[in-house]
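Heads up, there are several structures right after this.
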Structure I
Amino acid sequence: MPDLPVETWDLSRKFGEFTAVDRVNLQIRSGEVCGFLGPNGAGKSTSIRLLCGILEPSSGSGRVLGYDLKTESEKIKTRIGYMSQKFSLYDDLTVRENLDFFAGLYRIPYRERRQKVDEMIALAGLQEREKQLVATLSPGFRQRLALGSAIISEPDLLFLDEPTSGVSPSSRRAFFNLIQELAAGGTTVIVSTHFMDEAERCDRIAFFNQGRLLALDSPDRLKNSVIEGVLLEIELPDPLQQSAFIQSLPYVKECSVYGLRLHVLVESYEAAALLEEATGIQPLPITPSLDDVFVALARKKEREENDEPDFCRN
């Protein structure tokens, strides 16, 4: 497998006049778990479908596992695994029968099929449910079965499009443990998510917004490089109403509402003291979250497009 199993250059996709993916440049490393993170409509799922060869690019280019996205998409499909949020399973078949069916679709020789199915059942922790009808499985176990079906062909590259939507937090954690096991075994994994706890467990994160790739780096590096200044949390009785006032203060760089709290980015600890004087409430220094990183990236991009200086505020 190439050292960079995924590379794209100005990859774009339009639907009519709407640009879903806008000049995305990616380099995904072999054996890493890369998270695609962003709000609904950010371009995560469309990017994955482009990389899988399901959609054709409107412009730009790319290579997946050494194959050209435009001219060799069918070859790409034979080397990857793909699991969408609504992965199709057959409710009237058992766990084992579903896996056997997908093994047949991938043309795994019959003499090897039983062993492969056994391996997937063990990996997914479904040994006690292999004879159970899929219709009776909980969402968490259906999800594990879907993953087993997607990787039964031992793909070099696995795409997971919001695979943990609609399942419990404990099931999500167990599922992500499986993903990290696969990566430790050499599989490259690209997973789209809107759960920050999952993104924290990725080797690197690609932040998407409005079809653009805003940043690609490890969670820690993003927090350390994107957030410039001191991040404070302040609790107010009406944070939405107070946010405009706080944002107008000359030493405040960013201000975002999080429930009953405000996250306020200031230039220095001296500015934190000024904020306390202005509000009468002591702000608490906090470690930036990936939410804070995304807000900072999105606003920076907006300022660049509006040709505004970095210190300009809304």
Structure II
Amino acid sequence: MHTGRRLLLCALLLPLLAGCSMVRLGYGQLDTLAGWRAQSYFDLDAAQRDSFNARFVRLHAWHRREQLPEYSRFLTETRARAERGLQAEDILWLINGIKARYGVMAARAAPDAAELLADLSPAQIEHLKREFEQDNRKFLREHRSNESMESRRQAQNRRTLKQLGDWVGTLSAEQEQRITELMRELPLIDRLRHEDRLRRQKEFLALLEQRNGDRAAFTAKQRDWLVNWEQGRPPALARAFDESWKKRAAFYAAVDSMLTPAQRSHLLRRLQNYSDDFIALAGEGPVVAKGDCAKIAAC
């Protein structure tokens, strides 16, 4: 899923996915981030911005109250598994858990999203198409997808090593070398991901063509598109993604077996900190102060 995931998944699951080191600050200002992203994609007019903001405030309040405590429990279980040593099945459990929590949030957001999307003008949809094209160019550039296989693999290696370092602390030269060797066994899926992005964008644009018809039917289709974002994949593409996740799960389990006691402590401490942050955030009221969007967007 593409636009919905950027505006909702990135906004509300960002803490769970641990893309930001300032969870409490970022989560409290998600209304600012989400409004900025919606404006970027759809070029909303004043009335549409007001409607989006009001709906997002309600969604955010529900998410804070209902979902953050559940995220904390999820991370507590993740931490317990990490403490005893992660196996491939634990990695798949984690991936499926994140997908399931996205589904809950998408189902909740779907009715409001349908109301907002139904009000888009043809000019705003053309604006969205241009944003899609820009996003796609950025994706191809960052993943070096139009370059040689070795360049693509180097880009993957850099991203993966950085992500691992964020979670477990500094990796030794020996660990980096071994991890890089293991990554050579992983399939490069950047082009598959690009193909999947194009599929989702095409589906979304086709769905928007139905926005002025039967509202109940449009809402139901839009909800299905948001929640079941993998179901439209061609069988060969679906099999390729499934196989990739299985191999990546085995890869991360192999990396876990290399961790030093200090690195495992770093991982466990970070998971605990996020879990604690979610509980603290769940007990806080809405944050009204508006901070610098760039600080959040850079996470």
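Read-outs throughout are calculated quantities, based only on the coordinates presented, and are distinct from any laboratory measurement. In this text, all values refer to a predicted model and were calculated from it rather than measured experimentally. Cβ atoms are built from the backbone, for glycine too; each structure is taken alone.
Tabulated values for the structure
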{"item": "Test item: helix-only ellipticity at 222 nm (-39500 (n - 2.57) for each DSSP H run of 4 or more, over all residues; to 500) calculated as -11500, pick one of I, II", "result": "I"}
{"item": "Per mean projected area of the Cα convex hull in nm², the highest-valued of structures I, II", "result": "I"}
{"item": "Top of I, II by mean count of other Cβ atoms within 10 Å over residues 47-54, largest first", "result": "I"}
{"item": "Among I, II, structure where relative contact order in percent (Cα under 8 Å, 6 or more apart) as derived comes to 19", "result": "I"}
